[in-house]
Structure 1
Amino acid sequence: MVDIDTLIQIAKDIGPVVFMVIINMCLWPLTRWVLPKIKSRTIQAYFHVILGSILCLILFYSQAFVPVFFAVSSYFIIDYNTKFACFYAALFNTLTNLFYKFKAPDAWEFEVTCIIMVQMQRVIATSINLYNYQHPSKREFYQRLALKEKPSFLNWMAYMLTPMGGSSGPIVEFKLFDYILNIGNRKPISADSLSRQLARRRWFEGIFWSAFNFVFMQYVQISFYSQEFYIKSPAFIKLIFMLLCTCAQACRYFPAWNPVEAALYEVGLAESDLVEDIYDISNMTIVDLLSSPSVGIWLQRWNHSSHIFFKRYLFYPLLDNGYGYNIAHHSVFVASALWHGFEPVYFLVLPEMLCSTVADSTMLRYIPYNKMPTWMKGLYHFWVILSMFNTTSTWWYRSKYAFFFVRKSNNYIGTIIIFTVFVAGELLKLVKKPPPKVRNIKKDDEKAKEEKEKKE
């Protein structure tokens, strides 16, 4: 019989990320053929605790106590004081990131910080949703996700350690996880349902992207920008190569995300009344990303579940407490950077990212996407891809040196284009006042909908 030490050695030999992907690939078959046969919610919870704990031990070895400690300690404060619980979760994530930043400043590894980032979001979301039951919000999704009472300790540990996205995402709130625990007491999704189609598709996409990463990831390291063919290429061709390299780097996440999404669709989450949109439990696909009709939509689709988290538990609370749109909007960017850690690149990208979003918003106010001619839409899509991939071109290399090295390798063309479009948009505002925005984000969703219907 294989023991833990053997599994740990296997994980070390093949790499922790590969081992996690293999475990994730097992989730869809389990949720389709095994978990639906288990009626007991308690046994379901033990499944998540045991498998999640084993996975933590194998992936993180001596660091495994960190997520376990965070899970246990946070249980006693999630219903104590919402502000304190949110502060504690953010502080724990920050201190963990700082510790591993100083421990291995130049390494890009699968660390225990990955699961702590996910756990931080779960603690904050649960504490706020407990608060929202006692203090109902006018926003419908808060009412849908509000928790009447604190989860049991067993269910909380299952939620915090679950292999279903516990170390990688997508992120789901506790009420959705509670729905997962009840899989054995409801009718399975139908064979021809969209959920089954998406589950099957995501599982095979996970296999495809695993093979893609195995073959191509070795070629898109920072050494790519020192290759002779790249150095000798014309400036514009270098820019195209940079976009392709960054696109390939972005695909490194899908082997971890896709199998988890397959399991989430298989348990029927998308068909429950807890989910507003079928893609709210997905981090979307690379095709969804590349076809984004705006920079704003791109940012919503990339790591989609985390976007939803920051929107629900930071952006809207700031708006509802009287802070302006700009403060709420920019706070999300800064909070996301802090959530990821303290690598220089996470903050160096902020000027380009903010200028891209502002420039894109300005552009669409003058020429809405649905009014662009076909040829202009092609150029516009190139702008969206350029601005986003140029900004994140060194996201996976992390160092300050890499940030400037990659941009200098193509003469800062992408950066110059971004800032030029931004400045042009600001100057245009001085000459010609832009049309008013169609919707005021400060208004509640339902009120905005009612006002729109009255106008029509």
Structure 2
Amino acid sequence: MIFSSPIFLFAFLPVVLLAINLVPKKFQNALLLIFSLLFYYWGEGLYILLLLLSVAINYTVALLFETKGLNRKLMLGIGVLLNLSFLLHFKYAHWFLTEVNHFFGTNIQTSATHLPIGISFFTFQGMSYLIDVYRKWSEPQRNIARLALFISFFPQLIAGPIIRYHHLESQLAERTIYSARSVSGVKRFIEGLIKKLVFADGFGRVCDQIFSMGAGELSFSLAWMSSICFVYQVYLDFAAYSDMAIGLGRMFGFEIRENFNYPLREKSIRSFWSKWHMSLIQWFRDYPYYALKRGKLHWTGENFRLMTIFLLTGLWHGANWTFVLWGFTHGLLVVLETGRWGKILNKLPVFVRSFYVYFFVGYSGILFRGRDIEQVWMYTKAMFGFGSAELGASFFYFFNAEVLTLFVLAVLGGFGVFLKLKEHSLKLIGLSEESHSYNILEFFWYAALMVLALVVLSKNTYNPFIYFNF
């Protein structure tokens, strides 16, 4: 069940909203937990037992921290290993054994395992809770239903944002659902719906066609076009899910932290990562990076820590050498920018720095999308002029008026142009956002966007969010 599906929009969500607003406040958490578990069961069936096991493990280990005579650090290590064992088994074991067979000529029997949806997200949230309690940033949660809601909260269960326990702890205990926040949530949800159905899926259709082409058909222009389009597809697809998750959270009284902040208008890869998938990079900063810096490996230095974090970020996205290379590329650029290259970069004209970010983020889109190293190499050759020399009609077939319109709107939106345009327009006509006239205009604007989303939804087939695969 995805947020942009009819079953969610016209059945599940209305029922949940109605039920939550009808029951007394003291039952809202319990009801949200039931609906969250139903949401996960709908998509994953008996794999819900894995989610419940994660809750049970983290609940138990956190309470053991307070047991006299037990080594807290040992308990933390056991808890983290148990959490990671889910990822190691379902996400990495088959890939690792396949690579062992390939490199050492062994014949270890292995078969691909189903990857439960959202496992990378709820596993990291479980570890966040354990580490927060261990560091005494938070108290152990004695109400297992509250902890279960934190780990399984359906708006962000499948694809984030990754929530740290100490950010949501007080909201689990006490929050208020009021109309202004709910309306804000509805507007944010509609914005996400448009990003997904109109923009992300629009770019996705182009990318799917080009990435299915063979080496002989791939020209320089098509290779770069597909890579840039894919970057926008991933950005808008994931930002759309984050918008919808944040919007849904507000409808239920929760304030979930932002996950994107116009990353493609940044002028360095380092600053790009301060605005892209912020919940993930902040998780790696607060936990693994912190452990490397404060622990026994503190002597390794900043560059080592940064490279380690970005390699882990790549692996988090998937068990494939392409993701490792993607993480390595971004990590290397961030390391270089902390040194002399960063000083040189800061002196360059703004448009050169923007091109630099687009060039490397665009190229790394191939590393992210490529099915294997061979396909990455094929695209790399084409992107640097060693592919098909013919521009031909194929480029203009793909880069038609519809795609050009999407691209222009996406670039302008990605640079925050529409937000600035709105601010200047309101100032020009002397209209306040608190005025009744503005509220009427805003109502019709979002109503029109919702109608557009429904029209697009009625014409298109099921298209899941990209980060469901992670």
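Read-outs throughout are calculated quantities, based only on the coordinates presented, and are distinct from any laboratory measurement. Just so it is clear, the structure is predicted and the values come from calculations on it, not from any experiment. Cβ atoms are built from the backbone, for glycine too; each structure is taken alone.
To test your reading of the models, identify which of 1, 2 gives 2.0 for distance in nm of label points 7 Å out along Cα→Cβ at positions 45 and 173 when calculated.
Numbers: 1: 2.0; 2: 4.1.
The correct label is 1.
Once mean count of other Cβ atoms within 10 Å over residues 237-244 is calculated for every structure in 1, 2, which label goes with the largest value? Please list the in-between numbers first.
Values: 1: 17.4; 2: 25.9.
For this comparison of mean count of other Cβ atoms within 10 Å over residues 237-244, the top structure is 2.
So P(r) over Cα pairs in 10 Å bins from 0, in percent, for residues 277-356 alone, computed for just one structure, reads 18, 40, 33, 8, 0; which one of 1, 2 is that? If you can, show how the numbers build up before the last one.
Numbers: 1: 17, 45, 35, 3; 2: 18, 40, 33, 8, 0.
The read-out comes from structure 2.
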